[in-house]
Structure P
Amino acid sequence: NLGFLTINAMVASDTVLVPIQTEFFAIQGLSMILDLAKAISEGLGQDLKLKYLLTMYDARTKMGKEVITRVRELLGEDVFKVVIPRSIKLAEAPSYGKPIHLIDPEAPAAIAYSQLADEVVA
């Protein structure tokens, strides 16, 4: 959602993490983010860096694999290496008011988010 709060947050930032669902329409929506980041950078004279996180990946689908390949081709090194898998436990975690790491620390999604944290601080 590119509402007023999102735009203000981007203006106040030097780096923005952009989640990309590994589904068909995600690539189409990506152009809106890229255009907005360019407008903010040009309007404020600052370089807004974008980092991309591939999420909701279902290894059983061909589309998911194709989206990952296409996004990595388009955006290169700005895409995090880790991919967050689709997970029922991850989707249910907010209803328990707890992060996935407290519900099931061995879940693939929990492990992936730990790997993301390592990438961010590296």
Structure Q
Amino acid sequence: NAKMKSRIDVIKHLIELYEDINRVVKNSKDFENLSESIETVILKLEQIFKFESVEPIEVKTGEKFDPSLHRVVEEISTDDYGDNIICKEIKKGYKISGNVFQFSEVAVSQSESNTKEENVNVRN
């Protein structure tokens, strides 16, 4: 059936990648070739992702947090940004055919003044 054929195609790509990684490990004593080999493996992975309609979610420092794309894993107390502005990407997120299947994990800003107010309110 079509679903099984699709799975087999993906597995074939993964096996090829697995074999490439094994070759990289075996040749890891040659550091110049190691870097080239790793780059080749990365390019093959990117080709597989493209074939499977997988694309990374672009995250830019300074953009507003979007719960449909991002998950907050860290809050940074700063007045450099407004509240809930992305300060850094912790882990890349991905979409398949335009649908998020792995959210980007991000650190967002919380203004220092709000953090201080919350601490005062908690004590009262």
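FYI, it's all coordinate maths here, none of it is from the lab. Just so we're clear, the structure is a prediction, and the values are computed from it rather than from any experiment. Cβ atoms are built from the backbone, for glycine too; each structure is taken alone.
Starting from the value 167: which structure in P, Q was volume of the Cα convex hull per residue in Å³ calculated from?
Only structure Q yields this read-out.
I have 0.50 for FRET efficiency 1/(1 + (r/R0)^6) of positions 25 and 41 (r between Cβ atoms, R0 = 25 Å, to 0.05), calculated from one of the structures P, Q. Which structure is it?
P
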